[in-house]
Structure P
Amino acid sequence: MSAVYGDSCPGKATVYKWHCLFKQGKNSIKDDPRSGQPVESTSVEIVENVEELILEDACLKKKQLAVIVAVSFATVLNILP
């Protein structure tokens, strides 16, 4: 298999895991849907709000931006360089 797929070849443990899943009735190797918030949760509106605030007052701190826009500090860090 590694001769055909090279670096893209799944590892032995992955193949064993898939084998067990297929024996249990799973018919796809794709992940099942997950509950909760999606990984990409920064909307265009939030980005525009942050950019607008920076244009109005370039002295705002990142923590202040997070409070004003009502998002997490990490979200602001992801938006700004």
Structure Q
Amino acid sequence: MLIKRIHGWELPERQATSEGVYLRRRELVAALSLGAAAFAVPGIAAAQEADPSAGRYPANRNDRFGAPAPITAEKLATTYNN
């Protein structure tokens, strides 16, 4: 059986962080995340570029390009397994 001996220099876990700091940790995390978001949002907004292909859609059909063979029947296409 393991018997743990506590030395005089060891700090109890309940004293590692004061209770006031422990209870306000969510406020700290919320403030840090709000600060990070406030720092990142202007950069994201400035980085947005217009889509260069926005005026190209819907594309015109080019009849020079097409399928050379007829479409395979559904029964054949769904039953064949290589």
Give the label, chosen from P, Q, of the structure having the highest value of distance in nm of label points 7 Å out along Cα→Cβ at positions 12 and 60.
-> Q
If we compute Kirkwood radius over Cα pairs in Å for structures P, Q, which one ends up with the highest value?
-> Q
Thinking of P, Q, which structure, once helix-only ellipticity at 222 nm (-39500 (n - 2.57) for each DSSP H run of 4 or more, over all residues; to 500) is computed, gives back -12500?
-> Q
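Comparing structures P, Q by distance in nm of label points 7 Å out along Cα→Cβ at positions 4 and 68, which one has the largest value?
On the way: P: 5.8; Q: 7.6.
Checked P, Q; max of distance in nm of label points 7 Å out along Cα→Cβ at positions 4 and 68 sits with Q.
Laboratory data are not the source of any read-out in this text; all were calculated from the coordinates shown. Predicted model, so just to flag it, every value in this text is computed and none were measured. Cβ atoms are built from the backbone, for glycine too; each structure is taken alone.
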